[in-house]
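None of the figures in this text is laboratory data; all of them are computed from the coordinates on show. This one's a predicted model, so the numbers in the text were calculated from it and none came from an experiment. Cβ atoms are built from the backbone, for glycine too; each structure is taken alone.
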Structure P
């Protein structure tokens, strides 16, 4: 899927990890504005943590990592395995404040 927000603050809501594939079939967000827009994973990642560019660590609960290439990866089960990915085009600087758990 390719998602585009509007000119104001947008919340991109995801209700299940299965909404976005891993790899070349992952969803893309065209115009995500860090510090303004939000990624909402609260429906399935309660208590999640943003770990920046670090690798997933099994046993630490749900985690979101983000690479300099603009790839958001989610480990829903806390098992250290990527369950879904998104591509933020333009690779904005993502912080924990841009994510809702």
Structure Q
């Protein structure tokens, strides 16, 4: 399963991250470029996720995409200076740990 779905999982997660970056840009005053980036990201995620749904179950897709997306978004937030507190970091680890348990 992972050989054929892993690239699509990464593309889906990356698409959602691109959309999130676009929303952050729109919220920060770059409205039109932010909207364009968000639409592009959602379209990329949509296309990859539709292809994934032809290969495996939605529950598996959702868990894997959410885990990958969470790690990438947290890295982006940290990279732009929106770090998080120890409590938030522990919460993120609990969420990722829960996703790992459910995915196995």
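Looking just at volume of the Cα convex hull per residue in Å³, which of the labels P, Q belongs to the structure with the highest value?
Of structures P, Q, the maximum of volume of the Cα convex hull per residue in Å³ occurs in Q.
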Value 28, calculated as relative contact order in percent (Cα under 8 Å, 6 or more apart), assigned to which of P, Q = Q
remark   = Comparing distance in nm of label points 7 Å out along Cα→Cβ at positions 51 and 67 across structures P, Q, the largest value goes to Q
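Any idea which of P, Q comes out highest on mean count of other Cβ atoms within 10 Å over residues 3-10?
Structure Q gives the largest value of mean count of other Cβ atoms within 10 Å over residues 3-10 among P, Q.
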request  = Assign the value 3.7, calculated as distance in nm of label points 7 Å out along Cα→Cβ at positions 11 and 83, to the correct structure from P, Q.
outcome  = Q
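Suppose distance in nm of label points 7 Å out along Cα→Cβ at positions 19 and 35 works out to 2.6; of P, Q, which structure was it derived from?
On the way: P: 2.6; Q: 1.7.
Working through the options, I get structure P.
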key: Computed -30000 for helix-only ellipticity at 222 nm (-39500 (n - 2.57) for each DSSP H run of 4 or more, over all residues; to 500) - originating structure among P, Q   = Q
